[in-house]
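Each reported figure results from applying straightforward, stated rules to the coordinates on display, with no laboratory input. These numbers were taken from a predicted model, which means no experiment stands behind them. Cβ atoms are built from the backbone, for glycine too; each structure is taken alone.
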Structure 1
Amino acid sequence: MTAITVIGTGNMGQAIAGVAAKGGATVQILARDVEKAATAAGPIGAHAGVVGDAIAGEIVVLAVPYPALAELAAVYGEQLTGKVVVDLSNPVDFATFDGLVVPADSSAAAELAASAPGARVVKAFNTNFASTLVSGELGGEPTTVQIAGDDDSAKHLLADVLVAAGLRVADTGSLARARELEALGFLQMVLAVREQIGWTGGYAVRA
């Protein structure tokens, strides 16, 4: 049975923890506030703890905003070595909401990989709104999670849990594709903020 640690109890963290439990994984939820972690963990039978506790999962989902990635990489250091570490952030410039704050030839996921060199970093979930992960569908089709990463076995480990939960997975290739995924995630957020789509909508991938 796959073990997954989700760090963060926002909408995305709770949605992903629920998907992981539905996919048959054992789930650990960590947050800065143990009461929030316990509240999120209760309904799905997950284990709750605080940031800084030992990581139980072989997959670690960093369900936190972009600025928190470097801090978590520093907190956990070598504990991330060998782990499948999933980045779902969109590094948006929220001061202007007019672009990404990472260099044009990089991505949040690439920066995370550089700060946690032993981790098997995967980009995933950043083009999904939480509501479509919870419902498991978008436009009458199963929700598709687009992923990118340099380690095929890491991507397969995550994909197996998602497929078991009833979702679809689209492998976009190497971690270099995280840049395009982050741009797509940003554009989807812009459409939602401009009320061109709802937060229950978004981009769908159909075969």
Structure 2
Amino acid sequence: MTDAQPDARNAMDFVDQAAAARVALSPLRRQLLARLTEPMSAAGLGEALDLPRQQVRHHLKVLEAAGLIVEVGARRKRGFTETLYLARARSLLIDPMLVGEHAPAAVSAQDQHSAEHLVRTAARLVHEVGRMRGEAEREGSRLLTVTVEADVGFASPAEYDAFTQQLAQAVADIAKAYPAEGARRRYRLTAAGHPAVAALTEPKPLN
């Protein structure tokens, strides 16, 4: 988990610890996190979700221990002092490399057109950038990245093949002018393409 200050308005937190991921993926705790985009107490959450306050308090303590929520104050209500909690972020990104093989696999020419290779590469990208972002935040610095996106269309498979060849050549030509060897700041450039999304089936909720 990063050590950024809670910002439920626009922050995203990267979860790279298996224990914290297990806590966050519990259906009830996901409901609590969804409501904690503003300060709430165990009593308020219990009323909103129709759950006993003691049960909610237990799960809040679990979320707090995992670093997913923080105490942000207290208030007097009906003669009692209520502790207020806030989610560290509006959304959580689970490290895709928490489960599975971490070592990069050898890439063949055919792999460059493989959906499996694209997904594996994207997972490693999220894993590496997510962790570097957390380290930068802890150091109080900024992680400098670049993202370039464009929509393209093809009338035939031949056009698609021509585009991929031109793209690969263009990247290779530009890279020659900025050799990584010996450079003070080394970067990895990943160019990827996939069919534009029209509509996807929503995944089934976790039980």
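Comparing Rg/Rh (Cα atoms, Kirkwood Rh) across structures 1, 2, the highest figure comes from 2. Of the structures labelled 1, 2, which one yields -12500 when helix-only ellipticity at 222 nm (-39500 (n - 2.57) for each DSSP H run of 4 or more, over all residues; to 500) is computed from its coordinates? So the calculation was done on 2.
One of 1, 2 was used to compute Rg and Dmax of the Cα atoms in Å, for residues 78-157 alone, and the result was 14.4, 42. Which label is that? Considering all the candidates, the number was obtained from 1.
Here FRET efficiency 1/(1 + (r/R0)^6) of positions 22 and 142 (r between Cβ atoms, R0 = 30 Å, to 0.05) was derived from just one of the structures 1, 2, and that gives 1.00; the source is 1. Quick check on the output: 19 is relative contact order in percent (Cα under 8 Å, 6 or more apart), derived from one of 1, 2. Which one produced it? The read-out was computed on structure 1.
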